[in-house]
Structures are given as structure tokens and as C-alpha cells.
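Just so it is clear, none of the values below were taken in a lab; they were calculated from the coordinates. The structure presented is a predicted model; accordingly, all values stated were derived computationally and were not measured. Cβ atoms are built from the backbone, for glycine too; each structure is taken alone.
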Structure P
Amino acid sequence: MAGLLPEYVALLEKLPPLLEELTRRELRPITDRASFPTEPGVYVIFEDGMPLYTGRTRNIRQRISNHTAGRPESSAFAFRLAREATGRVKATYKPTGSRKALMETEDFRAAFAEATMRVRAMSAKCVEVPDILIQHLFEVYAATALKTPYNDFATH
């Protein structure tokens with residue numbers, strides 16, 4: 001890793017052991033809220049044993065709970081699945097195509113409700129990562145290593 005700052009290399013060296021720890025962790029039903037820690041960290045959502053989505057958060061339990069809450073503003077993964085199901089995959093901050101506008105359409109509301117139920121049937125693994133820099137790097141590293149199809153890291 002020639003040319004990289006030694007401090008950055010030191011951060012990167014922490015990622016493989018974290019991935020090993022994450023993969024060793026037991027899959028837990030995503031609806032078993034109490035089994036997730038309230039610590040900051042990185043989590044991976046699985047469906048039928050396949051990793052689909054990686055996220056990071058200040059409170060793993062709360063974030064996992066948000067994914068199943070059925071609220072468009074906090075259930076980001078279900079919202080993305082509903083976008084995919086309805087062919088509205090491009091997110092926008094414009095009024096047309098916004099979360100609020102999409103939720104006003106009957107077909108999207110139905111797709112979002114279905115996606116929320118789908119997420120509630122999934123499982124997750126997590127690893128506590130208190131350091132915010134490592135947390136950011138590890139989210140991308142884990143998503144890349146696990147090939148989670150619903151991570152694109154684009155800002156819309």
C-alpha cells in the first residue's frame with residue numbers, strides 16, 4: 001500500500017479481522033429486536049442466507065428496528081425494495097418521485113407494505129464498531145466483500 005498514509009493503512013488493517021468477526025456471528029431474525037446491541041456498528045441483512053444489504057449506525061438495535069417499522073422515512077431498505085418492485089429505482093429529491101409523492105400512489109404503498117413484510121422475514125448479523133472512521137470504512141469493505149446487491153453508496 002505504497003503511498004498511503006500510515007494512519008490510513010492502520011485503519012485498513014482493522015477491516016479483515018472485523019469481517020471475520022462479522023461472518024462468525026450468528027444470524028438472528030431481524031424482528032428479534034432485543035437480540036441486537038444498542039452499540040454503534042455495522043450490520044448485514046440476509047434473505048435465505050444471502051447477504052443483501054450492509055449498513056452502519058450509531059445504534060444497531062434501533063436501526064434494525066427502523067428497517068422493519070413500515071415508515072417510509074426510516075425503513076430505507078424496504079423502500080428501496082419497493083422502488084425496485086415498481087420500477088421506480090432512481091431516487092430523487094425533487095417533489096415528483098420523492099418518498100412522500102411515491103407513498104401517495106396506491107401501487108407504491110402496496111409494494112412498500114409488501115417489501116416491509118419481506119424485510120421482517122429476513123435475518124441479520126452485526127458487529128460493534130465504535131470508531132466512526134473504521135465504521136465508515138468497514139461498511140464499504142463488508143458490502144464489497146459480501147457482494148451485497150443493494151449497496152451502491154451513491155448520493156442522489
Structure Q
Amino acid sequence: MLRGIDPILNADVLYALRAMGHGDDLIIADTNFPSDSIARETVLGDVLRIDRSAAEVIRAVLSVYPIDTFVDDAAARIEVVGESDKILPVMQEAQVQVSAVNGPKLIGIERFAFYDRAKKAYAVIQTGEPRFYGCFAFRKGVIPPDQA
């Protein structure tokens with residue numbers, strides 16, 4: 001255990017979050033997402049795992065991870081196929097966590113475009129989230145020197 005670090009953030013996840021730079025993408029995915037195969041194409045090359053709900057993982061990650069403020073697509077969700085504007089409870093719960101750190105509204109990304117973004121990401125964290133469409137992308141921002 002470490003003070004000030006959420007205990008669900010394991011050593012592998014902390015390593016990846018620390019290694020990422022400004023503009024790198026992090027994918028937080030549900031249990032149905034093809035995390036392993038997509039993670040093989042990422043910078044890290046291996047899937048990371050935290051067996052908790054998507055909202056719990058997002059909360060923990062955002063406790064140490066700044067969201068980019070220079071781009072419009074820094075926080076995103078996978079869209080429901082055929083219903084791009086539909087917001088499911090898992091998405092609402094994620095938005096609560098993003099809003100808690102003054103983050104932006106989650107934008108929707110079409111399913112295959114989301115997969116393409118995920119393949120270019122730095123890392124993928126597969127959660128224990130069993131609900132469909134619990135997949136999110138977060139672009140890393142910066143921490144000013146006076147806040148480090």
C-alpha cells in the first residue's frame with residue numbers, strides 16, 4: 001500500500017500511467033472488448049487488468065492521471081451501435097467520475113473508429129465491467145510545475 005495512491009492501481013498500471021506522455025491515449029475497457037488482441041498493437045503491447053467496474057477504474061486512474069485540456073476528444077466513450085446518442089448507465093457513471101475531476105463531457109466514437117483509436121493508444125486496461133459499452137478513451141494531459 002502507498003499513501004495517496006488508490007490501492008486498485010497495481011504496479012503494472014502505475015508504471016504505464018507514469019510512462020505515458022502528453023497526448024498519449026489510455027483505453028479503459030469492459031470485459032467484452034477485445035482487449036488482449038488490441039493491446040498487442042499498442043505502445044505497451046500487453047493488456048493491463050483491474051477487476052473492478054469501469055467507474056471504479058476511471059475514478060482510480062483519474063486520481064493520478066490528468067486529462068488533456070488542449071483537444072476536444074480527450075475523453076470519449078464507445079457509441080451504442082445504431083444509437084449513437086444513447087447514453088447507458090455505465091456511460092453515465094463514467095461521466096460522473098470524469099466530471100468529479102472537472103473533466104469534459106465524454107464524446108461518442110463509432111465502434112470501429114474506437115477500435116482504431118485503441119490500437120494507437122499507449123495502453124489498454126481491461127476492467128471487470130460486465131455491461132456492454134463500458135469502453136472509454138482518455139488522452140493524457142499535463143501537470144503544471146506548481147501542481148506537481
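Taking mean count of other Cβ atoms within 10 Å over residues 55-62 as the quantity of interest, name the structure among P, Q where it is greatest.
Structure Q gives the largest value of mean count of other Cβ atoms within 10 Å over residues 55-62 among P, Q.
For Cα Rg over 2.2 N^0.38 Å, the calculated result is 0.95, so let me know which of P, Q that is.
Q
Could you tell me which structure in P, Q was used to calculate distance in nm of label points 7 Å out along Cα→Cβ at positions 71 and 103 as 1.4?
Q
Where does the value 2.7 come from, among P, Q, when distance in nm of label points 7 Å out along Cα→Cβ at positions 63 and 135 is the thing being computed?
Q
One of P, Q was used to calculate helix-only ellipticity at 222 nm (-39500 (n - 2.57) for each DSSP H run of 4 or more, over all residues; to 500), giving -8500; which?
The read-out was computed on structure Q.
Looking at mean count of other Cβ atoms within 10 Å over residues 31-38, point out which structure of P, Q has the largest value.
Max of mean count of other Cβ atoms within 10 Å over residues 31-38: Q.
Output the label of whichever structure in P, Q has the greatest value of relative contact order in percent (Cα under 8 Å, 6 or more apart).
Going through P, Q one by one, relative contact order in percent (Cα under 8 Å, 6 or more apart) peaks for structure Q.
Of the structures labelled P, Q, one was used to calculate distance in nm of label points 7 Å out along Cα→Cβ at positions 15 and 39, giving 2.1. Name it.
P
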